[in-house]
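K.L.:
Below: a set of structures, written as structure tokens.
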Structure P
Amino acid sequence: MYDWKELFNHMPARYTRENSPEDISSHIELHQKLAHATALVQIAPADDDRTRSITICCKDQSGLFNKITGTFFLHGLDIQESRIYTWTNQTVIDIFKVKLPIDAVLDDTWSQKLENDLLGVLENRIDLGSMLRKKLDSPEAEPDSRYHATPSVRLDNDASRFFTVVSISAGDSLGLLYRITRELHLCDVTVCTARIATFGYLVMDVFFIQDRAGKKVLDKGKLDEIHDSLMKVLSPPD
């Protein structure tokens, strides 16, 4: 028998506050099915023909957010919003609103390919790294000098009780979000939630991170490492 009360006790207050009863019910259904799957993906229409809502339910794993953003990047998806939730039983509910590329063919084949690739990456059946290296090495991945903005990285341990808050602003470029999340993963921190925003060609993203022990990042050396690594990614080449 399914223990609903125990399951609700695993849900963070922020999750129950930010999601409707209908959405929570849908996520519970996904959680039930997760007993027989590594991950589950739901793709649904959103604001218009070129926008989709993507919900991913899986068990937490190292570099999860980076794997998802990398797969979206390969499919040419522009992440407009993200909400990331980790229940105390290590169930992850990630919700994204994405914009499809202008040349995307809007049929079941497209959504099925995205779902298959997400599942393949999360189940470690697809070598995401090699596929991304080819795309990131292409000329189109170079930042457009017309849209240069002075990059900024700020780490704040006073803005949240439980997280170190990383605020980033920079000029947008192809695959930027993936490169940011890759650096955070390489710095051995976990992205617990994120707020993604793009205004024209200006990116303003906020990441709420913790160390591997589930605590704020307080070590000055580690904070400097995160700051310098992100600035290197954000700064255009000379």
Structure Q
Amino acid sequence: MDEGDLEASIVVAVDGRSSLNGSWYINSPVSGNFLDYLTVDVVKEIDIRYRTQPGKMAIFGHSMGGFGAMLAAMENPTLYRACVGLSPAGMMMKRHDYQQHADFFQEELNKLLNGGEPEWFIYAYLTIIRAVAPDTENPLLYISKDIDEIVAALEKFQLSDIAMRQADRIRDLPIYTEIGDNEGDSVGEPILDNFNAMIETFEELELNVTSYVFIGGHTDKVIEQVYRGLRYIGGVFQESKI
């Protein structure tokens, strides 16, 4: 980054880990309210510890954090001056037909119940299901016993649908998001296609979104991505002249 790209700023990294590796920054009656932690508790602590300026807070993240940043900003648009979602999680950008994968999910969840080891990404889905289809009376997984309820809830919980629901509130929120052209597939579809579909939805909603596709994968150019994200935030702060 060059001098002047971003004025003197406080950068706070939030720990998003959980017992299932990642919290996804969502509220759950089972796993805890990580979205509230991010948007309420952390903000209060920052204001206590540092000399902050009202109206000059942005949020950005990568991968799970990219999804979390966009979710937090969409649910709390007046809290942030800008939002940056870098390579947001491939399966969380648009609606997928999870019903056709219901048998697969049931088999993988049964592995967990029986002490087996499921596919690695099932832990991410379990975290999300504990938020969108929880059952606090159903140990050990604490999720709904009805796989149809689970897949229906998963289909509704992604950034495109959240944006449609929140469109009137987030239309003026500056959003920057980017992804590599070699991300691979998710839920049987190319992640780049998922990203482009999400951007198309954002543009149809007339959101203030800037998008970029770079040559690379999910984790090979993270530093470059972070710099681009910080430059975007710096530009928004300069334009706002707060």
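K.L.:
Check the numbers for distance in nm of label points 7 Å out along Cα→Cβ at positions 46 and 182 across P, Q and tell me which is largest.
P.N.:
Working: P: 2.3; Q: 3.4.
Largest value of distance in nm of label points 7 Å out along Cα→Cβ at positions 46 and 182: Q.
K.L.:
Thinking of P, Q, which structure, once volume of the Cα convex hull per residue in Å³, for residues 118-173 alone is computed, gives back 103?
P.N.:
Values: P: 129; Q: 103.
Only one of P, Q returns 103 for volume of the Cα convex hull per residue in Å³, for residues 118-173 alone, namely Q.
K.L.:
Here is a further query. Here distance in nm of label points 7 Å out along Cα→Cβ at positions 22 and 166 has been calculated and equals 1.8, so which of P, Q was it run on? Numbers along the way, then the final one.
P.N.:
Details: P: 3.5; Q: 1.8.
It traces back to Q.
K.L.:
Quick one: relative contact order in percent (Cα under 8 Å, 6 or more apart) came out at 23 when computed from one of P, Q, so which one is it? Please report the intermediate quantities before stating the final value.
P.N.:
Working: P: 17; Q: 23.
The value was obtained from structure Q.
K.L.:
Work out which structure the value 31, 20, 16 belongs to, where semi-axes √(5λ) of the Cα gyration tensor in Å was derived from one of P, Q.
P.N.:
Details: P: 28, 24, 16; Q: 31, 20, 16.
Here the read-out was taken from Q.
Throughout, read-outs are computed from the coordinates displayed, never taken from laboratory work. From a predicted model like this one, the values you see are computed outputs, not experimental measurements. Cβ atoms are built from the backbone, for glycine too; each structure is taken alone.
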